[in-house]
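Coordinate-derived values only; no laboratory data. These numbers come from a predicted model, not from an experiment. Cβ atoms are built from the backbone, for glycine too; each structure is taken alone.
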Structure 1
Amino acid sequence: MIRINQIKILNDGNNIRSHEELCDVLKKKAAKLLRITENDIEDLVIMRQSIDARKKPQIVDVFMVDVSVKRALDKKSEEKIVSRLKDKGISVVTPVIYNFLEKAGIEGEIPSKAAGAKIAVIGSGPAGLFCAYMLASNGFKPVVFERGADVDKRQEIVEKFWETGKLDTRTNVQFGEGGAGTFSDGKLNTMVKDKDGRGRKALSLFTTFGADSKIMYDAKPHIGTDVLRNVVKNMRNEIISLGGEFRFETQVTDILTDESGAVKAVVANGKELPFDVAVLAIGHSARDTFSMLKDRKVSMQKKPFAVGFRVEHPQKLINLSQYGIEEPKSLPVASYKLVMNTKEGRGVYSFCMCPGGYVVNASSEEGRLAVNGMSYSKRDSENANSAIIITVDPKDFGSDDILAGVEFQRRLEEKAYELGKGKIPVEYYEDFKKAVASDGGANEENNLKEPVRFRDVCKPCMKGAYTFSNVHEILPDDLNKSFVEGMEKFGTMIKGYNSPDALIAGVETRTSSPVRINRTENGESENIKGLYPCGEGAGYAGGIMSAAMDGIKIAEFIAKKLVETLR
């Protein structure tokens, strides 16, 4: 296979091409670069598409493609074609093709005795789903436990919560089939390197179960919450058809061990159920499960995370900054990534940026309010939003307890709930900045009075009731100052980012797990045999893709262990 790293095509913002038309253009350019005819090309696969907007408004689409050539009957002839070009951007590659048994280190078929082991997968987020799928597709019969409802019922419950404010603590934006990612932007990019092919395998499974095939090569792939719900449902049905089982609205409240310290059972909805293996694919909001694990003395540690606010801007402002065009037709709505360090050494950065998205009430506990960002597949709301968050670590938590980070989150969420009286509290950046610059809003004269209406330049795009409030009172003063320092710096990167009319909504606390459930190099808990911490809640992932990849990896570990012990 011959890989061409950079094929550039000018994008004027208006020329919309079908996939077939795009491949025809790329084929012509590839043939020219390889100094062969188009007829010599057997196949062309787009491996990556990115956007170069450094010379905006002149926008260039940049492609990496893999080409197979008819006359390249063996690798030597491919190398001959490439060597005569003397172009560092063109090389012969051997594509990584993922093979579960190979990665698990298993030779031959999985013995029936090993396949008959009882495996509990606790949680049906990306980590749990992909772990269960890989196990089921290789002969195992996992049982997936999910405290929340199936995705259809869950959608009804969440929509009702946004309409009425009545929270269901078992099924909500955090809990239910698909995990927290089900009500998100559905971003599938990751910083995790994919040398083993798990990432590409995960993307191919997303397409198998309903996502657009473009995610296989888009540099910033996303599928949107509306498409993700169907993908999740289709994946569940396939796991069931392969012999797996799902138990919704069934919460695992305990994990029991035998005299040797190995998993022997889980307790779900009050019933003790025997299992040989338990995959702990809980989300970052499973605070009651963290408490249970602490009581069971499962090896855990505190870890840093980040907190902050959702910031909304008109999407046109972001498009104009990134592309030099307010309303591009043949370009995706623009996104951004912003990072800086404050004078005090804290990191401030954008997180889970949602172009054409919504800020959503993502609460899961009574009397506490947290927000997140969400987009549909079309990303067609008026606003762009992103979390702008500040790093915090154990010294900020106020306690040495292993769950001090959880309590730190809860205090912030309680303050947000109190300020908004259960609604999402919102403040314009102009007022937030003034309050922080004075005394943090301690004086009555600095406290905001609810304005008559939102400004026309930027009105909230939100799911769930919202209200004007003193958002600047939620975080401690030092974090507020870091937030303002970050916003001002980001205003030098994106013109208008620190506009007085930017909307600030809080509070964003569920950026990642506040703990890490320690595991060995073979994926098992450090002190509980047969327990496999997995995904974002366990502290080993930071989004849909990395969680899915970790789920696949844990499935490999489990298969290998069971085959070795039960052959």
Structure 2
Amino acid sequence: MFKRLVLVALAGILIGSLTGFLFWSLSDLPKVESLEEYAPLEASKVYASDGELVAEYYLERRTFIPFYKIPDHVKKAFIAIEDERFYKHHGIDFIGILRALYYDIKAGRIVQGGSTITQQLAKLLFLKPERSISRKIKEAALSIQIEKKYTKDEILGLYLNQAFFGTNAYGIEAAAHTYFGKPTEDLSIAEAALLAALPRAPSYYSPFKHPSLALKRRNLVLKKMLEQGYITTEQYEEALTEPLPEKPHRRKYNAPYFIEFLRERLEDRYNQSLYTDGLRIYTTLNMNYQRAAEEAVKKGIEALEKRVKPGVQAALIAIEIDTGSVVAMVGGTDFWQTQFNRATQALRQPGSAFKPIVYLTAIEKGFIPEDTIIDAEVGYKMPDKENEVWTPRNYEKLYNGEVTLLTALSHSLNAATVCLADTIGIKEVVKTARKIGLRTTVYPYLSSAIGASETTLFDLAYAYVTLASGYKTTPLYITSVLNRQDISLEEHYPEAERVLDAAVVDTIRYMLRDVILHGTGKKAKILNRPVYGKTGTTNDYTDAWFIGFDDQLVVGVWVGRDDHTPIGDRETGARAALPIWIEFMKNYRR
């Protein structure tokens, strides 16, 4: 009798302990109702103006795809290898567990798992990846609840969007693009089988790391699909012959400097959401223009480095005159080596590319192109140093005496330009620079008249938009941002303010056209259409510029070295930068 009482007491204690353990395990069970608001980490996408996908921002490269858009053979590939009784059980497959246990005992190690797709979904969404009895209990309980609330196709869709496939691909759509460079809906049976082979051990079965193991497991998936009647013998045999992918389709996107320029600005507004919330970012970028810009820079630097030592950098920006839209941006010769954007971040002396602002100031004060100024070697007192004199010198060290404003600008005469700035007042030139949109500081010294005050290519190009049109435009590079529910988060439209009279614009355009016809920009006559612009060269050939426009675009080009050493002997704006500008202007209209 005593022994019986002891056994009963022990059984009671055991049952109580198990009950308590179960109660404790399930006490903090997550609510499956949260799946109603399921929002996986999803990459944000950047689109060009024509809708072409340019780049993605992400922590996990994932694109959500609704379950009803996933092809039937893709779903069946996963069911065949992961959970062949998926449509028969209610979250926990006891037959599958027993079968897996039998094979594990027979093999003397774990060779099969007993988890259903629903259990795997519960683990992915709600539980920590720990190995414990408590977690398995929670996993089972959650699976039963999920099965009660959602259809099988909904569960399978959630699983396929959440699963990790290796190679930084999260979800079936990202995996399809990463492994095969195509969307899920275009996957073949063999391709679907390979993707189904991966979630169990993505690195181990990677076709890029272990192709023989990947092939073996893919073929196992195909065999199971055949055995379960999901594919025919002919489909099976054909799928076996398909090769594995040899390398991932990584997005080494175009326009990387533009994409990084955007990212810095968007991150200020959206923080972590930029990388997780699946935003759609529509931009002003024109990919035809962008490709032309990248090719022009590539060709220009290749030609230049045949005559100078390597290490020269170049930048190009193209802006639509009517809207102020950035349509192309190149910030250097190779973004993947250096991410410093020389179009937007590099402060460099513009040299003679600044001079049109001096002549614009004179025109607004009543001067006309035929008025004359003196081109002579003249010394000017330094404002901060009473006993020192600064003497601007022409490039050829030749002086022409009395010359017209038109000649002085066309031939980029330094002495004449400083004489003009001194006549009209350098402070007036500074005011004009601000009025037309130059945001960088122009110092009120006469040396600024010939480009001594540093600026960026981006800012100076926008100042030329004003010269071309008379309107100061707000830089435009994003047209809209939508969230994953298609709700607009922001929209942007062209903004412009007229700051120059039409007659003044006509005059400065006439003068910049003469630079092409008779002055330092003569090489651009090869374009055989009206174009306008100005070269720029700084001391010792450290910076070379050309900024110009036609009736559609303002395009600015800068060439130089990051360490501010000379490009090479006599590498002027006309010789180093203008050929890149011409190459782009020849091809962007295609």
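Supply the structure label, taken from 1, 2, corresponding to relative contact order in percent (Cα under 8 Å, 6 or more apart) with the calculated value 13. Comparing all candidates, it corresponds to 2. With respect to mean count of other Cβ atoms within 10 Å over residues 303-310, the largest value across structures 1, 2 is given by 1. For the structures shown (1, 2), distance in nm of label points 7 Å out along Cα→Cβ at positions 231 and 559 is largest in 2.
When mean projected area of the Cα convex hull in nm² is calculated for each of structures 1, 2, structure 2 gives the greatest result.
Figure out for me which of the structures 1, 2 the number -13000 belongs to, where helix-only ellipticity at 222 nm (-39500 (n - 2.57) for each DSSP H run of 4 or more, over all residues; to 500) was derived from the coordinates. The partial results should precede the final answer.
Numbers: 1: -9500; 2: -13000.
Derived from 2, not from the others.
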